[in-house]
Structure P
Amino acid sequence: MSRYAADLKPILRLFFAERRRALLLGAALSAATVMAGIALLGLSGWFITATSLAGLSAAAAITFDVFAPSAGIRLLAIIRTVARYGERLATHDATLGVLTALRERLFRGFAEAGAARALSRRPATLLFRLTADIDALDSLYLRILVPAAVAVGAALAASVVLGIMHPLFGLFSGLFLSGAGLGLPLIAARAARKHARRRAHGIEALRSRTIDLVAGQTDLLMAGRLAAQSSAIAAADHYAGRADDRLNRVETGLTFGFGLVSTLLLTASLLAVAALAETKAITPPVAALGLLVAFAAVEPFTALRRGALELGRTLLAAKRVAPRLAAAEASEPLAAPLSGYAFSLAAVTAFHENSAVPALVGIDLTLPQGERLAVIGSSGAGKSSLLALLSGELPARAGTVAAVTATLLTQRTELFEDSLRGNLALANPDASEARLREALAAAGLLGDVEAMPRGIDTLLGEGGLGLSGGQSRRLALARLFLRDTPLWLIDEPTEGLDGATARNVLQRLSKMAAGRSLVIATHIRREAAIADRIAVVEGGRISEISRRGEAAFEKVLDRLRPD
């Protein structure tokens, strides 16, 4: 249980931090709905019975007050209706608001150091976490916490009402209601937990395999694996269906259990009120009231039925989501360097996630504000790791890292199936039209965009389909220009571009970087030539640093791949 509590803690904290009042209001309205329903049924039973008995004699019929009870019945009916409507509005509005905050916090958690890089190897994971797992967490409030609290409250209220008739009647009714009403859902939750988890895994496998089939059908067809992929989808569907069948059996058993509890309580209550009425301890109308109150008090516990079946899925979602929420809460920006410096690294050692070999070892490096640094080395030497360290993507295991706010432009140009405007807005959502056009012009892409039929509102396909490689790189460069940070980190900005396009991109980049610090990871001469200093990385260590004007600087440039 402590493990489950640790997973639920950050989620519950976020629930009550985001919409505390709305959540409490929803719970209060839910309680009001249930209490009004129980009171309405009990009062109606009392009124019908009392009216029938009053009609047996003319004197009683004349003196019997029908207005107060009927007014009470109408009032309770109105309260129940209004409370039910308000409860639906409040609970669902609060839940949807919390789920929105959960998705945002989870997305930020996946953007933390190391998480995004690991996630790139399993892109479907983020989709499932943001959709299926977050949706599963709505049961925590709507189908578990609120129904359980309301059911216990209803049992206490019924126990008090029945206790007025006779203390032992109220005590035993309350204990039986609480024990059986909570015990049955707990037993069902335990029985359904494994099947709920299997159903969640099955649906996730079904979705991911279907996505693979749709996205990679050409490759699968060429490899002769189309039929195998279809069989894998069918197997996942069968696995999820089998889990659904088991859950339906558990639900049937739980429904039968609640029916049995209701029958036992109703029978025991009938015998109790009959005995009390025979001894004149209560009147027949009060006996009818007690019988119906005991019967109605079982209903709130039946609302736990669905929550019990979904508890396993909810706990699985919490286990998956909680670590990333905790990471988002615990993350801190890099320390600020000394005045006049863009960054300062002292004896830094860093490891990639799940790697026993250090990516960087004993790095000592500083960069004054406004200077440009080229980082060169063979593939796997640690160039990209150094950029990841400075951006906060790669945490340091030892040493100290201090850096100003940085923007990282990786080798891959990540574009989305959206308009050009939407892809630019990722860098700066508040940028004006003029600012967007200015960034496009600075990247040398404005002319191409204006030639398109819809201009900046032109829609791109998946991965930026519709743009050439050079245009995609320029669009990524325009996004960089929209990020007004004092440090730009760029990984091989002209790789894959033809010479003329590459020189044009570098010229524009150099112009826009005026006054900023710039770090370029490269193995191409033209990119390193715009730097003030060059650092050579070998095996995760800096083996050499040279400055423009020194013979070593030119010597290092000559070792690089020509333009």
Structure Q
Amino acid sequence: MTYLVNDPEQFATDALRGYAAAHPEHVVLAHGGVVRSTETPQGQPALVIGGGSGHYPAFAGWIGPGMGHGAPCGNIFSSPSASQVYSVSRSAENGGGVILGFGNYAGDVLHFGQAAEKLRAEGVDVRIIRVSDDIASGPAEDHRDRRGVAGDLVVFKIAGAAIEAGADIDEAERVAWKANDATRSFGVAFEGCTLPGADGALFHVPDGEMAIGLGIHGEPGIREVPLGTGSEVADLLLDGVLEEEPERSDGGYQGRVGVVLNGLGSVKYEELFLAYGRLAERFAEKGLTVVAPEVGEHVTSLDMAGLSLTVVFLDDELEQFWLAPADTPAFRRGAPDSTERTQRTSVHTPGEEAIPESSPESREVAQSIVEALEVLRATASEHQEYFGKLDAVAGDGDHGQGMAFGTRGAAEAARAALDKGAGARTVLLHAGDAWAEEAGGTSGALWGAALTAAGSVFDDARGTTPDDVVRALLTGTDAIRRLGGAEPGDKTMVDAIVPFREALETEFQASSDAAESTGRAAAVAREAADATADITARLGRSRVLGEKSVGTPDPGAISFSLLMAALADHFGAAGAKQQP
């Protein structure tokens, strides 16, 4: 358990503040995370790595020359918000683009994805690397769909070394994916972890047993087996990982491996060394040469009792970067960094961004956007109780509140940006940030991403046309589908979005009337949303209900259709001149 706690809700923030104070030579605080204490060299890609807190040294401990440039840090076991990812990225980026690296978890995919949408809308080249090394979380043929565990260390170490060696963003992205695809991990737990301030562990493993295939967020293993000796546990881990050893070839993998034996919080170093002694014997028996093994705590899970084995199957290129120097608070290789670097003098602070110049025509469009967002706000407020009741059956009951909070935040942020002279594009970007931040959760991230993506269609220097309005709606819905990963039939918002998009595109091509086309598309979306009552949920929060979700439509699909209907009515009432 955690003994030293002030306010449990502020534990991650308090710990991060103390961490930065302890390592001023390496990091400084930014909104929601840390960045290097020195400036990113001009034109160098910024490697921004992150996830939930509770995993130290991951991720903040890996910021420094040869590894990461910045780390957004969410609450305990929770993804950082899109605003946190964006602020850290903005602080770290210096003309070379950004690589966002994180473990492959739904919340991280959404929030890092939304931040990427905003950065791209501002002209920043962004690449995304989802680490997926855990062999227990999916079949080998779907390697990139697995979750990320201690392989984070390997992928980010190798990618950071490539960047330090001069790789541009294309090359760094290639090397990072190559490292991910060559990395496999497998772990066991003997007891669950305890959240700060909690009375007990998130899960328990029966005495004398161990959980196979643990997750680093407190997820229990996929099965439980009798606890073996240290050597037997080492054998189990190694045999599991080596089931996916690639074929050896000239010029490629030739039996040289990087190894990380990782403690998850309560297994002590002596125990890890005991297990590694057996692993070293087994690697030699199999004709494998271990290169620069790492034994210790690298990706933890608070006080979880457990360990994991990570193996990266090296070729000459990956080995070069695995061995390259690194100088961070928690991971050092080679001599301390002696390169002359420029000290950082500022970090990005939300709300202090300069408002880009805008034309009168774009500000007129921005005014219309604010009015449209006020319509969405009123609609969400009117239906808040209805959305909540739907979600209480098919989800967790907070959808009404989330939609009310999100639309309110978006409308207020858009108005504030307009009052400062923002044009159409900037108003939507501010609104997207606020929706995600205020609403939270999956729907908040998706709606925030939709507004951000829609903003990329408009321009702060010119007016707009009905074609721009429709393109913005199409672009926004595309962002929701791309980031959410759902397909029709999963019982999510996408069941209403896909028919809406198809109908909008078809109707507008036929009529060139944005208001009429949106209204007809909204009607199609509502019909599709109502039909989700007959679907068994396969994705989203209601998936755990299975057949119990039948009979109730998906609240996200319903809310989308109602907001689009209200938007269509607003378009019609405002007339073509006032359309955003």
Structure R
Amino acid sequence: MSGFDVLTRGDVLDVALRARDYLVSCGVPGALAAKDPRLWGRRAVDHSRLGWLDLPFASRGLLKQVDGLVAEARYSGLDHIVLIGVGAESLAAQAIVDAHTPEGTRTTGERDAADGRRGGLTVLDGSDTAALAYALERLDRTLVVLASKAGVSLEGDAYRRIFAAAFRERGLSEREIASRFLVVTDHGSPLHDFARQCGYRIGLTDPYLPGHYGALSAYGLVPAVLAGADADRLLEEAATLVPSLGKEEDNPGLLLGAILGGCAQQSPGGLTRDKVMLRERGGSGTLSAWITQLLAVGTGKRGKGVLAFEPPGGRGDFPDVHGVSINPRSAADDDSDTSVWAPLGAQFLLWEYATAVAGWLLGVNPFEAGSRVVQESEDDAATLLRSAGGGSLTAERPVYVEDGIEVHADFPWPPGAELRTVLGGLVAAVPSSGYLSVMTYLSGDFSGRYLAPSLARASGRPVVYGPGPAYPHATGPVHKDGPGNGAFLIITGDPAPGDVLASQPIPGRPYSLAKLQIARALGELRALRERRFPVIRLHLRDPVDGAGRLTEAVRSVAGVRGS
């Protein structure tokens, strides 16, 4: 696919055309093309924060630098790339490898999208030990990329230690171990200093570039190129879109931004369509996940925000939701409100531009550093781990246990209640204009995807879902700084029997990956409780049996409320 287009219809078209006319009358397309930061106020945005508009061309120099690294890695037999990153840093690379890796390089690493492996790329984001086991089986072929704009995350520290110890057990010297790590970070960041002390290879990026706008920067490109992706073609795809982004007419980025921002504003009738259901051909994909975090971070501020989700959580007729299809086969076969056609490189730039436009319409700065909503949960988890040492993370006792499923809630438990009672109470607590979010902190393939259809029917509201800590890290701003109309179900569990990687201590740390995962869940739970959101944590003592019982209970709630 070489062309690009945005087509919308129905009442969304009316809203979009009014919003686009307003954007043109205010000179937004020209100002964005000129990278004029005054769009968001005289001192609100530094000119450098708009450097993402130049990446389709500026990143060509980066690819030349990476060519030598790729050649060296292949000469050393390193064709399996492990990417350690939580959030935007990993989502773009996954999407690029999905779309741009030649089929011949996608044999040993291919697997279902839920487990984090893409072609020659394995992503470790703290959500599943299966991906870690896969990577450790290919240790002799593995180069580890640690990507972060800040310091080393809890997960990054844990995985780095695990790989360093595994390399050491293989007999590698400290110098050889250091050569197996590549750090992608901002110049002068805490991770930059740490990498220098460890003797790791370092790839530096622009500290002014917003992390959620880094798909075409080193964060997205370096791991993907090392994994075999054709990044030259990706940048060509993005470059073909650039000339249209300065236009007032035939500007697909402007129209998409007008759709997103116009719908998210309150209409004269009082309706705000600030939720987007993303449909990808062939099912949910990594591009949708990347778009979801871009919108969440770019617009989730000051009580506003655009929440994106996938079809399993959209079983129902929701007046505040509009559907967007990505590369549908044809407009005639697509029943979404909006259709977006573009190859991946153009999709990245198109959605980044549209998010900037939507933010302008909503009166929020899409490039500003977000609040500490994401970092505070990680800091809380770190404090819990330090305080616990080798003991328990929390003294909180479950208010109820049913068939090995612990219910943790901060309200009195009525006598004679059952698990489906509390689930029914949670879905009833979802605001009429809100949504339900399911966050799973489990090692295994159980996902909120399996619960989303029934929960959507039960609550009559959209359901978003994702594995922790990656999903709350990527979308935290829209949940906590956005409209504030979410309800939350957090699912944790003991390690599955035989999952040694989850239960054994992390080298040099007094805790395991399983304990780290629970700490992360508790940190997120505290943050949500502090904001007085409806939230319940369910802990599965047996994650396999418990997942089945929980699924049955959710279906039961949906059946009762649907009857």
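Derivation of every value follows stated rules applied to the coordinates shown; laboratory data play no part. Note that the coordinates shown come from a computational prediction; the quantities given were computed from them, not determined experimentally. Cβ atoms are built from the backbone, for glycine too; each structure is taken alone.
The table that follows gives values for the structure above.
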{"quantity": "Value 218, calculated as volume of the Cα convex hull per residue in Å³, assigned to which of P, Q, R", "calculated": "P"}
{"quantity": "Structures P, Q, R, by distance in nm of label points 7 Å out along Cα→Cβ at positions 25 and 393: label with the highest value", "calculated": "Q"}
{"quantity": "For 226 (volume of the Cα convex hull per residue in Å³, for residues 169-360 alone, calculated) the corresponding structure among P, Q, R", "calculated": "Q"}
{"quantity": "Source structure (of P, Q, R) for P(r) over Cα pairs in 5 Å bins from 0, in percent, for residues 217-280 alone, computed value 3, 12, 20, 23, 19, 10, 7, 3, 1", "calculated": "Q"}
{"quantity": "Test item: distance in nm of label points 7 Å out along Cα→Cβ at positions 129 and 473 calculated as 1.9, pick one of P, Q, R", "calculated": "R"}
{"quantity": "Comparison of P, Q, R - label where FRET efficiency 1/(1 + (r/R0)^6) of positions 353 and 401 (r between Cβ atoms, R0 = 25 Å, to 0.05) is highest", "calculated": "P"}
